[in-house]
Structure I
Amino acid sequence: MLTSEKNPGFVSFANEKISIDTVGKTIVKNGANKNLSKIAKTSNKHFELIIMPTEKCNFRCTYCYEDFTAGRMKPEIISAIKKLLKRRAGDLETLHISWFGGEPLVAKNIVLEISEYSKHLASQNPQLSYSGGMTTNAYLLDYQTAKALANVGVKRYQISLDGPREIHNKSRLRADGKGTYDKIWSNLLAIRDSSLPVSILLRIHFSADTFQLLDPLIEDIKKEFLPDPRFLFVFKAIGRWGGENDNAIKVLSLKKKEQAVQSLQTKLFGENIDSPQNLPDPENYVCYASRSNSLVIRSNGDVAKCTVALYDDRNKVATLQPDGTLKLIPGRIAPWLRGMETLDFDTLGCPLVKLPG
């Protein structure tokens, strides 16, 4: 690696398709289209942990791929995570912890404990910037919970809605079969009415059967949340992700998905389609699983790369040890990182596709 004479802020490689700037941002250029690039932070100064404090869930969404067999994270795993974070803190510039499940708020006290510890580490290491986020169904995200989480640095959320009440309540069900829409909506309104320093990405799901039935939800969002810049929006087609109901899911073609997304975006944003609140799928996305500085820690202490392939043996790359070190499984990590070697755009976007082994 040599520093570029034209731009001393960048590190140049023999392969001109890739460069890394001084803050660790990696830029991979597509030789076929110079206007396209893949961008991600891959420097070892930047660390992302995706932590699953429990793999149990209070929902039973009809398209979910998880089996909910792994339970709540045990105290010894929590202790090992803290030791891992302490080991790394002195060398890091940024630490981002993303909470996933199951439903992470079913184990809220674990989220608060590790987040508070991470915030403490940042206070003890002036060079370290810590942030937290969560993928949650929001059923348990009342105002007091959101406030407590914000106080320990968890301020970014991804929350899914499947449509207006009557549609949402057919697919995003509680474990006891009851609907969930009203509680989620109430929690979102409470956060909107607060001054909490949060960012909420509303992930609006649609399927071949529902994408033409979302107008009432879109109108409610335009009224209640669009005026608040803390709320961001993305439209996502439901897919077959390995759940027991996959065969019953009608999958749209890529072209029809793109057309549906464009139609829904136009309905929500009108002429303001370039609004910063509109978050379409980026062409330059590098999957977290392609990055060497991103790991998933499951509730049982297994270390993985991907939150989708949870039951694929190739996805277990290490186990977390009591002293905070990782015991690697030989040959397991390299296939996930092959995109950074081959610079193949599709592999960088999803290394699970055609994963060797």
Structure II
Amino acid sequence: MRITSVGTAFPPHRYPQAVITEALKERMQDKLAMPEVMDRLHTNCGVDYRHIMFPLETLGSISGFGPTNDAWIQGAMQLGQEAIQKALDQAGLTPADISAIFFTSVTGIACPSIDARLVNRMGFPHDIKRTPIFGLGCVAGAAGIARAADYVRAYPKQYALLLSVELCSLTWQEQDSSMAALVACGLFGDGAAAVVLAGEETPHALKPTSVAEPCPRVVATRSTFYPDTEHLMGWSINHSGFNIVLSADVPELVNKELRKTVETFLSEQDMHMGQICSFIFHSGGPKVLLAMENSLNLPSGALSASWNSLRRHGNLSSASVLTVMKEYLENRPGSPGCYSMMGAMGPAFCSELLLLQW
């Protein structure tokens, strides 16, 4: 099975990091004991620009879980449709060609889910199989591709689609001035990504791949759960919406566990680190990226695509690793036959890895 295409979509409202910081300081001024702390934290997030679904001046007018979630549904439908259409167009497919949709988000909820609403709007088959996923957070981009790959492994003549939509700006809580909240509102941005996966017996998988049309094969996947780490990342959900839980210990865990996880995964494939030509990793933030580089002893520039995504968009939660994958498909494909490692980490705490071959 192969990753055939990635389509991305971003809101039209794009702001420099400093502009977002000033707007948030104005909204939270009576709750910030030391506004300069927010300046320092946001400057150190490694983010130059972010897209947000609604204009900065309107964010303060949306409050409470219900109205905020309604806004999420509206934005998720818009960006989700755009990302899907781009992915289908790149692959030369239509909604009628897709047999299964996997949908992931951790910034809102809907029933019927966003994927169901898009089936109606975009004309997917009435017998399409749907798998909406909530709660995986940043790891869900890699996990979603892995689960979609599982599907097309079972149904090699079919195509599966993964859609990730994250509107992180709708989770910013102006009444929460905790350190975790101040970091989160400086790090996370809004965006969507869709990925088409082709089963081994589809025309896309059967034709020879090339540098001009790179379609990396999913060789193997691995899910790893790190026990007793639930406290590191997640949401505390109440009447106001999603309040961030984000521990400063996350980079330490990444630094401690990632290499062992990667080496175990590779050894199961009778491979080693030296055979990996590139690492396609989630843009979790400067400290997380540095921990990844340190844990794996990567050379300078090995995660440049992840750093670039962070600078241009911020951390897009589950969509981040998919935007990095898009960069590799379009501008950094591996030479035919070489291997890449795709990966992300997120709440539980857990990791998801995929071994890809170009």
Structure III
Amino acid sequence: MKSTPHGGTAGLRLDWNECAAGPSPAAIARVVANAGDLHLYPRGLLGEVTEAVARENGVAPDSVLLTNGIDEAVDLALTLVDTAWFVAPGFDAYPDRAQVLGRTARPIPLDEHGEPALSPAELAGRGAVFLAQPHNPTGRLFRSAWVSEAIGGAELAFLDTTYADFADPGAMEEILDPDSLAAHPRLLVFRSFSKSHGLAGVRLGALIGTPELIARLRGRQRFHSVNSVALHALAGSLDDQDHRRELRDQVLADRPRYVAALGAHPVFAEARDTHANFVVARCRNGLTSAEVTRRLAEQDVWVRDCGPLGLPGWLRISVSTTADLERLVDALHTVDALTATAPAPHLATRLLEEVS
């Protein structure tokens, strides 16, 4: 039996936005084929995969730095500044890592429309600005004009594009264009392979910036922080474009089904679509997100309570398969039965049948 990070047998994991389709068969095959070389350091392999990532993003290899996931990427960026600005509510790793490294962490609050409430002028030249685009945990895209102005004025800009492959077509093209990158010498773009490649377990990402900026960070990186298994897995995955398209298409097809089924369920007051591989839902009045999360976990169904991320009352739920959605809805029926003050019709089940 599989074990989960929370102990026990494997349940339905919809809390960490992992890829339901799994990794590419080509990634698995390459890792297995090279398992006999694990006694060697990844000397030439690191250069090979760096070049492949550079080709994928239309930049030169000296503009790419492979990292041990986003945490190492954030840590490296923080070595260049004294202050870190982060969106709140938002991804907690930015302020957490800033605190660990002794940097001053300052929030960028969101307004009632879910947009950054500070003007880019208030951030200009005052430290690193960390932005997830699409945003986590709301899954929305901030106004492109605000993002561009914030990037242009920041002492250092860190653009986290972990969920960009699931955004609407064209939404990220302008900001990820190689010419745009060259125009911003203080911009670092983080590219994740956890979600869009189904490689969360190998902890691998890439920072993209000007050769000068990347060279500064490369000199501060630990010795071979990216291991051979991760590099072989990504090399195989980069060669399998079909798998990545299938993965993305599955999320785009199933995401509306999740929104419809959750929005119709009596446990929730509303559910919202996103530009990511998750959806968000607000619990009905009288139910806290912590309670719903706990009661689902009792049934071995795991979702993310957004309260600790600054969105009390909301849940973030990974988009998985239709079968997993059915299991989630069944578990929510149990939550409803345990918490409802009066019987309520389970519209979500009927709606799920209609969209399947």
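The numbers here are math on the coordinates, done by the rules we state, and not lab data. It should be emphasised that the depicted structure is a prediction, and the values quoted were computed from it without experimental measurement. Cβ atoms are built from the backbone, for glycine too; each structure is taken alone.
For mean count of other Cβ atoms within 10 Å over residues 274-281, the calculated result is 25.6, so let me know which of I, II, III that is. Write down the numbers at each step before the final one.
Details: I: 13.1; II: 18.6; III: 25.6.
The read-out comes from structure III.
Starting from the value 141: which structure in I, II, III was volume of the Cα convex hull per residue in Å³ calculated from?
Clearly, the read-out refers to III.
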Ranked on relative contact order in percent (Cα under 8 Å, 6 or more apart), which label among I, II, III comes first with the largest value? II
